[in-house]
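Next up: the structures, one after another.
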Structure I
Amino acid sequence: MIVKLTQKLERGFGPWKKMFFENEHILNEMGGTLIFAGSEKDDDNTMHVIMDFSSPDALKAFAGNEELKAKRAAAGAILESTVVTILSSESFTTTS
């Protein structure tokens, strides 16, 4: 299932990006994969993320993981600003 996430950041995209690469294995172990992450061109504190989860339970495990929440917050993510949108089953990705 493809999920779109938007979130505000306190210190720009760089610290969040560093935190992600240090913890990507945890997301993967839960059944999640990052497809895209980036900040807006004119606002480094507004981030957009597209992720793919193997199941609703995988998304729930990710969303409820207190260790990752703490790491995201420490990297400057404003957790209460998070908006998660589950995209339709007609979603697709391509590598070309």
Structure II
Amino acid sequence: MVEDSASRRRRRTAAIAQAYRDSHEIMSAAMSIAIFAGGGYWLDTRYGCKPALTICGACLGSVMAVLSIRRLLTRLDQQFRRGRGQHTDNRETHQE
């Protein structure tokens, strides 16, 4: 069946929206490192224990970022597997 231009446009718009959501998650992960490290630096300057809280903040932010990126990659992998399964089903029906 021939796909009309409206459905192609909807699919393309959905793909762009998904790309924005994915980039937002990546930026949030990067910002978590910066915010936690900055908060640790601020606490270091306030309480005078210079590198300790900055390092703790950076480590905590890194853990949060890794967990966020891992969740994103898991979701993307599931979407890929679902899409791949649909495409193989479509190919099998067309060959018969």
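To which of I, II does the computed value 2.5 (distance in nm of label points 7 Å out along Cα→Cβ at positions 16 and 64) belong? Going label by label, the one that fits is I. The value 34, 30, 24 for Cα extents along the principal axes in Å was derived from one model only; which of I, II is it? Attributed to the structure labelled I. Starting from the value -34500: which structure in I, II was helix-only ellipticity at 222 nm (-39500 (n - 2.57) for each DSSP H run of 4 or more, over all residues; to 500) calculated from? Structure II accounts for this read-out.
Look at FRET efficiency 1/(1 + (r/R0)^6) of positions 48 and 80 (r between Cβ atoms, R0 = 30 Å, to 0.05) for each of I, II: the largest one is in I.
Any idea which of I, II comes out highest on relative contact order in percent (Cα under 8 Å, 6 or more apart)?
Numbers: I: 46; II: 25.
Once relative contact order in percent (Cα under 8 Å, 6 or more apart) is tallied for I, II, the winner is I.
We did not get these values from a lab; they are worked out from the coordinates using the rules stated. The structure presented is a predicted model; accordingly, all values stated were derived computationally and were not measured. Cβ atoms are built from the backbone, for glycine too; each structure is taken alone.
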